[in-house]
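What follows is a set of structures for review.
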Structure I
Amino acid sequence: MVQIPTFPDSHLESMAKSLGECGSRSDITRILNELNIKDDSQESTKWRRLYWVFTDLQKQHNCANHIFGFIQSLMNPIRFVGRKEEFEENREKLNSILIFSGFEYGEDGNFRKCKNARTLTEAEKRLKTIQSKFEGRKIHPEVVKYCRTELLQDNYFHAVFEATKGLAQRIRDMSGIELDGAALIDKVFTIERPILAINSLRTETEKSEHKGFALLLKGCFGAIRNPLAHEPKILWEGEDDAADYLSLISLLHRKLDNCVPTNLHKN
């Protein structure tokens, strides 16, 4: 691993307080033992204990690599299976500190470099939820899953691009069809023998709704993703366009939530 610069004392204290809420005393002890990290703090309070350990690690190694190793073990996504909201809440608190040093802890359990925040206002602006960033619009978790990093960096152009790619990937995962774009939609949502259906397809109204949904999906790829892949980034309108596009993609994901597999394509 590349050597990670040491953190200021105030950052270590804030990280210790944040991480103290991510596990029990026994969790912390177990991870310290697994990583062969010495704990002579004699502190009973979790955050004070971690603060001592972090300070000692930096003094020993003159870098923050071992601190990052501890964080990855304590904040391992596997430990939070079934508790995604808790994981995201803890991760955002941690990132609100790390961002001042130009780092963020990703949903996949890895650290990444990012643009340093210089003020508390800037950090809060970049780390607030997607819903508040886009004027209270409720954004589907599957949208955030694929473009959280880009949104934290205010990179709206690539955020929308990644979100549309994520939409296609979800349809592939649900259907088992390894196509892309219009070909994927035509195969999965054909009205004659669909692999996935948005409703029971029993009435003409339901069939019309199903066909309209398929057209919306194709339009999303044709009008959003494909132009983004080819047009210069300089032509991008920024946050306003991103809010509208991500709202549309979010709507499509919510519709996918209710889609069910059929056996019609096997007949």
Structure II
Amino acid sequence: MIIPKTREEIELMRESALIVSKTLGMLAGEIKPGITTLQLDKLAETFIRDHGAVPGFLGLYGCPSTLLTSVNEQVVHGLPNNRPIEDGDIVSVDCGALKNEFYGDHAYTFEVGEVAPETKKLLQVTKESLYVGIREFRVGNRVEDVGNAIQKYTEAEGYGVVRELVGHGLGRKMHEDPEMPNYGKRGRGKLFIEGMVVAIEPMINMGTKNVRQLKDGWTIVTRDGKPSAHFEHNVALINGRPELLSTYAYIYKALGIESDEENEFRREPLAV
């Protein structure tokens, strides 16, 4: 059952989402060759708690960490470890925070040092597909309208769209209805209604769409060993249109990147 949120609840969710956004922005300045994902995990936990929230993933479904960090061929749910990140790696950092009884949950795939051009393109297209999908999240459309838009955009570049893992509704629980696949046929799935909040998160592989789970019971990797990218935003339906609750602006500030990609999904400019 879809649980629409009141305007007051959406503002509380915006607070939770922005804590995650600020955490990712802090980590953006730390993700360099030589640091470990376990070190990043400890930094994130401290930052979230210092900002009046608690880690959203830690303990959820038995998750042992604050972050899920997926490197190169790892798609999602990678567990932080002591392997130093290397020049040329890509690292998907997925983070959650719980504040005021509501969750924030989003992700960004970072480049480490000099990344291969074909990998850069994968990241670019995957992030672009996120906004292509968000544009379809509006009152009167249906779940698979979003998935279809993401699928068409990324498959046109020859990439594989992961089927086993999907986005989701968000609220007082980390995972609420509806599931939000990154593939589908237009006109199918649950109807979008005012006040919905969802996490839209394309998970796109350079090669095959097929994945497998490692023996740790968490980490999902591509079956062909090729890289995978993952980007995720939290989005609310307000006045029939999508509005971002999360932002990559803190990441871009840390990395010195200028971008207007989020402007169409905001009522007013975001002060960072």
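Data table
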item: Read-out Cα Rg over 2.2 N^0.38 Å, computed value 0.92, structure in I, II; result: II
item: Structure responsible for 0.50, with FRET efficiency 1/(1 + (r/R0)^6) of positions 5 and 221 (r between Cβ atoms, R0 = 35 Å, to 0.05) calculated and labels I, II on offer; result: II
item: Structure with the greatest value (metric distance in nm of label points 7 Å out along Cα→Cβ at positions 45 and 157, set I, II); result: I
item: Structure responsible for 23, with relative contact order in percent (Cα under 8 Å, 6 or more apart) calculated and labels I, II on offer; result: II
item: helix-only ellipticity at 222 nm (-39500 (n - 2.57) for each DSSP H run of 4 or more, over all residues; to 500) derived as -9000 - corresponding label from I, II; result: II
item: With distance in nm of label points 7 Å out along Cα→Cβ at positions 21 and 53 derived as 1.1, matching label from I, II; result: II
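Bear in mind that the values in this text are calculations on the coordinates, not laboratory data. As the structure is a computational prediction, the values presented were derived from the model and not from experiment. Cβ atoms are built from the backbone, for glycine too; each structure is taken alone.
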